[in-house]
Structure I
Amino acid sequence: MEIELQEIRDFIAAIPPFDRLTDDVLNALTAALSIQYVRRGGDIPAKENAPPTLHILRQGAIAMYSGKDNLMGMLGEGDICTSFCAAEVMPDFYIKATEDTLLYSIPCDELSRLVEQDESVLHFIRHSAAQRLKEAVSDMQEQSSSNLLHTYAGDICRGELITADPDTSIQEGARLMSEHGVSSLILMQDEEPVGLVTDRDIRKRCVASGLPVSSPMREIMTHKVTSLNASESLFDALLVMTRQQVHHLPVFDDSGLKGIITTTDIMRQEGLSAVHLTNTIRKAESLEALVEASRMLPRIQLQLTNMGADLRHVGFAVTAVTGAITRRLIELAEADLGSAPVPYAWIAAGSQARREQTSHSDQDNGLIISDKMQPGDDAWFESLARFVNDGLDACGYVYCPGDVMASNPKWRQTVSTWQGYFEKWIEQPEPMALMLSSIFFDLRVIHGKEKLLNRIRRKILRQAPKNQLFLAHMVRNALTHRPPLGFFRDFVLVHDGQHDDTLDLKHSGLVPIIDMARIYALAEGLHEVGTEDRLRAAAGTPSLSKGGSANLLDAFEFISNLRLEHQAAQIRNGDSPDNYMSPKQLSKLEREHLKDAFKVVQTMQSTLEMRYQTDRI
């Protein structure tokens, strides 16, 4: 083979999926390639009615569009443009060179004939990176083996449904529960559920308080009952119970009340439960007891991952445990300090606010205090903050390296002061303001008066969409986190002396998506806080197409699942979980899917970069 062809062959042989081909097929493919040079701004293909062709980028870069302004993707050196080989090519699809570009090209039909013996290569060339990623995510979901994820609330609501009238006496209700061997009664009026009474309610609200057992059950019933749809999984039930701190959930289907499920029902399906852990935390009488309970958190995460749970399930469960520990620390502090001098809200920021925590991350929190606060009141709040921050650190939630904690007076302020912070960050987006914006635009109340945060949030969501310069600065700041793909689209690995030759799945994989989701939400004035919720809410708005939203959701789920599996392996080995994974841990197919996920992120970052013209800032 001539030296020039040998060099092209070696280049092609290093690029998946062509690295799977036999030498004979590679030689034939190399001989069939044509070489094209396209100047910056030129169309690909240059001629109308050109046959569908696959292009391999040797040098340069191209952008793929659907319609005038809808950027579908960007490719660089070592990438393969398979779009013209797809079963259906969009009628308004076109490609332009964004740099002077050198291509190796071959008609799709001829390539299909050459590789017809290799189904995996055929599948690759007939699908885009986003399509391949979507299939990979679907495969991951199908491989989930969890009983909880694949058992539905309606499936275990069997047997006789025990109900009573709200005017039934407590004694008669207790007799009914004992007779039928149940721990709760649903109270019905005019064929509609109006309340719930559990055996705990009878003990706490009747016996312990000295209420006569002849009193009607309506006096001890829970009026605002959390319920579940029969089509929701037991995992969803577990999350609701953990978050709401309840142990009984009425279940409804299209015909009405179907039954009730309890934590015991779920525990029959699986062993260790976040519900039981939060219950233990709620009863803890000391910091030492909370520290002991918090040691169970890695095991909770491991069990959830073993069950096939994704980040939504793991994040909700782990965050619920963190919230329970935080609330119990606040309750213990208040028992010692006395009642708060004025209303307040303990707020969580970052991953805890987004409900995307994994076990024992660092803490980001603050206090929003009523404007009625008096000069001498801060001593109480300082004592509260120090007790809770120190307690969280003892429970494994290490102090924030940037001191973004309620113990820092700057983040322990009145509503008016907090509003002033946000107004300044939006109107004067300097580097520190942008860094703080990426933390404090993700907030959730853990304990206290939610209306204090809501007053601030409403103002932010009115102000942010109007300030395009602020959004442009947010985009520019977000683009400092880039997917780790380098020349020939191989992985760029960490080399910091501590995590050499690894990928940082959090900061290089997930954070770029988290940052973009935040920008879409701010640009559209959306109140959602979680990354997936933001991407879904922004889909179809001027800021984010439905296709772009779907692709980012797939990328977020795929990278998240890799991270969870990596951390699960570390927990099994008795190591502290981190975000640094060696590519050697991945199969060849997983490596390619991860590259597809990074390409999706790169494309969406490029779209934001062009829309907000960050190069002009």
Structure II
Amino acid sequence: MRFSNAEFAAVFQEVADLLEIDGANSFRVRAYRNAAETISDLGRSLSDMIDAGEDPATLPGIGKDLAKRIEQLAATGTYPDLDRLRSEINPSLRDLLQIPGLGPKKVRKLRDDLGIESLDDLQAAVAAGKLARLEGFGVKSQEKIAAELETGRTKKSRRKWADAEEIAISFESVVRAVEGVERVDVAGSYRRHRETIGDLDILAAAETSAAAIDAFIDHDRVAQVTNEGETRAAVVLRDGMVVDLRVVPPESYGAALLYFTGSKEHNILLRQRAIEREWKLNEYGLYDKNDVVIAGREEADIYTALDLPYIAPELRENWGEVLAADANALPNLITLSDIRGDIHAHTTWSDGKASIEEMARRAIELGYEYIAVTDHSPRLAMTFGLDPDKLRRQAEELREVQSRLPEITILHGNEVDILRNGDLDQPDDVLAELDIVIVSVHSFFDLPREVQTARVIAALENPYVRVLGHPQGRILTQREGISLDLEAVFEAARDNNVALEINADPHRLDLDDRSVKFARDIGCKFVINTDAHRPSGYDLMRHGIYQARRGWLEASDVLNTLPIEDFRAALRPRVGR
């Protein structure tokens, strides 16, 4: 049985969650979480590594014991420790973990303090107002949980794009290898690079479909075949994900790819444009009023026939892209090759997993001109953040590494916590010594909107601040963003020449795409960073690029596309310089 990286990571994440509910040692919990994070961020298939005889213990954060367990899981499909924890902890209690906003610590507190062990118990406690009086929750948390219970949403209803990627590539490869298949794409919201994905839609071009469908339903991740027709099949995977395959003739492939990529609203606009010309557009092609095919083999041909330039999939959301295309005003979207540096990364000086030199050498391999080392400030104790003395000692090491690696510029920075009142977690005299000051919210997530907004704006007004890190403070599928008047925050960032970060960590993707577009439209500038905690973390930059493209960004909107001296000049000027 072959596991995807997402499936491996899910096992270790669940073990960590259940251990935390069970009150296990925090270091043991952290070991499993680190393993899950390492596997999630791995740029290649862990199953392929094991098949090739490579030792998982060579991966950062995975020791010999965990490596043996990974190999056992790959060989047998079972994980005894997880089975034991599942048997010991009430299944109804585990259901609580699927409610957004409820992590294992909060679930444990609900059980220990209120005796809540099921969704029904939680519903009753919410109705009675008990969560509002419980330490660590409060009225706003109770309202959010009540809303989630009302809608029936869970963390499993959608998954992060990055978690779907390996599955998508695997199915695409299997279908592409079939004799007679000419083209294959994963369509839908996956192709548009939406941050979360429901189902996967795979499209193939072939004169005959039987062989492609047989290979598709025989995939080793398939748990159930729910539809098997002449040109379409649908399956459910072991983890519950639904994957759909459609096989179309090559002459209709472009029309089908356009149709199944969506969005629905974008497709409606194109169909209306066809109707205005007395034509017809559907998944089979673009036809004139006599049903003669005008275009269908290529997407671009359909756009051309409708007097439009090609519109990239990331833009197809009915956010004005057709009007912009009609006016020849589509953005020249940023690409990964435009990025020249990454200015948000952590090292072993705080909660990172590699040294300054190890991080710099990976950046050199990627062809970067510069990076910034931005370990945490001291407030976030769990990250072993840097007080002023430690920060200055780090500067000495950074200069020493820089002397050995002249091919890259290493900037010194700090990710500084925004305190509850808007003050910063470092004194100004320390901030004045740094090349990069990133300010971020890591605490007090539930403050009222006006208080939270004033807090962030106060931080942006500090003259040493150059970047607002992961501005919404969200964790995809797990934690909603903080309540902010984003327009006011973006205006403050623009007016104070503070760049907005697009955090490329696929667990964050913060800012969201709509907010990126809005901020761009009012004149904000951006940086795209990975928030890397290990050298391989730099490889996540592409996820930030996808998010930036969905927000209509060009390279000129993003400061870290600039050469180092231009980048320095574009940042908020340092006080006194």
Structure III
Amino acid sequence: MCRIAGLINRSMPVEAIEAIVKKMCTVQKHGGPDDEGIYTCAANHLVLGHRRLSIIDLSTAGHQPMTYADGRYQLTYNGELYNYIELKETLKRAGCLFTTASDTEVILAAFATWGVAAFKEFNGMFAFALWDNVTGHIYLVRDGAGIKPLYFAHTKEGLAFASEVRAFKQIPYLQAPHANWQVYLMAYGHLPEPVTTLKEVQPLKKGWYLEYNIFTGHTRKEAFTRSCYIEKISDREEAISLIQQNLAAAVKRHLLSDAPIGVFLSGGLDSSIIAHLANKERPDLNTISLFFEDHQYSEKKYQDMVQSGLQGNQYQYLLKEEVFHADLPGIISAMDLPCCDGINTWFISKYAGECGLKAVLSGIGGDELYGGYPSFNRIATALQVQQHLPDTLLRAGRFAGIKKLRRFCYLSIKGSIGVYLFLRGQFIPHDIAQYLNCSESEVWQILEEQPLLPDITNLTAKNQASWLEVNLYMQNQLLRDADVMSMANGLEIRVPFLDTAFLKLSLQLCSSIKYAGTFNKQLLIDSFKDALPEAVWNRPKMGFSFPFKEWLGRDQYAGSHRDAKTKAYHQQFVAGKLHWSQFLTLFLIENNRNA
């Protein structure tokens, strides 16, 4: 796991390009504290940069950017290939030679052998730039689940890319802000792809590659893999057997590491399943947990129940309020892109790093794929209301006295965007317009323009909920926060539920069995309940939360430097009339203005 950056600009002196890329890498040093490297192709005014977090092949042989085929190819790479050993054997039989034990060299050899067809063979989380010195093409590539971030800017000056948006602050001609990012943040609580805080900078789509011709400046974008909900498996016992086999295999793949590795154990169903399966492969398993003095939020008793059935080392950290106050400014600074989430991930990542771990497994994906959120039960009603009530009536809901009813106005936006914002939206356009001093019609227009989502009405209602949770909430919030907050602490988070093979299986399960049952995620429960304490799965969902309302309400940093409007919202928050995540969103906007 690493951080990458690069810049191509044929009108800029190569020395200046090198200086910029070095600064881009330095800004991202937290995500690659173990090593750094630069590759320069002076003839083409191209510079690739790399910051390394050593996890596979800890020797200097894993140094990047890595070269292959007598210097023809250069690669700067962030991620892990979980099937690189199998691919390596296949490539050896094809005549490829290897000089390292790294998965990085496998990517190079695969591309040299199969070209862009190699990308669909990779099972892992990855974002990389691969330069072909013969054809003059550079390829930016991002994994099919969108686990690893990769941002780029294609302008008349050339091409720039990096793992974090903050790195682009080193490039003078890319500083124009995105005019509408604050609208999106207030509506979603995060910035939905392709929106970032910078006008010219956007994320590469997951499962896509971008090919840039250095001589013409032209780009070509193409998908190399897609995740599709195709319901094939309708037999419940067959589904349980396949879930057990495929998730166990995914966890085994994700434990591949030459550095210390562990599992986040919250005490909930998904992390407990991952810990159980991981312990079968590693008797010396490390589990990392947070707990609180306030029993309303603490899951320590569930963590202890699960751990009692495991072998290995249990690391538990009591997070106290004074630590929250001390660390909050650094957490806000680490966010890269503003988001109303991720603070919890920062703390547990910090503690995992203090315990000497370089990588951890997480349960992200279980809720989104198997129905763990309230949205799965609410979406059918939302779809019916959107279909049958006129837009004028729906939009009039913004004046309702009850907050939950006010969000019905979002259903006047046709398609999946309206449904998602009804289910998870933070502020309605009326409130956004008031806070940002713009017209409400302007806010509606902005939200209707992006993101452009496909028509998913062919899916069952609950698979539509799953699609929205996977492609909006998980993609733009959970995965982005997991990456940036863990890497801020020099840690890699791996997500076995999003393993290529397990993800494909999960999308082939028929809705009639996947979402049926007394409990949310009943099928997942029944697949592993014999291995887990009943109290872990037979209880209400808590999520991975903190006593945020109390702590944030008493935080001096969060309560300072407020303009009049933010101050008024802060008073509402302290009085219990505004959710903590809504106030945090406004605080982030003001914080950005004052930066």
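Thinking of I, II, III, which structure, once P(r) over Cα pairs in 5 Å bins from 0, in percent, for residues 70-341 alone is computed, gives back 1, 5, 10, 11, 12, 12, 11, 10, 9, 7, 6, 4, 1, 0, 0? The read-out was computed on structure II. Structures I, II, III were shown, and Cα Rg over 2.2 N^0.38 Å at 1.13 was computed from I. Looking at distance in nm of label points 7 Å out along Cα→Cβ at positions 14 and 558 for structures I, II, III, the greatest value goes to III.
Values quoted throughout were computed directly from the atomic coordinates according to the rules given, and no laboratory measurement underlies them. Just so you know, these numbers come straight off a predicted model, no measurement behind them. Cβ atoms are built from the backbone, for glycine too; each structure is taken alone.
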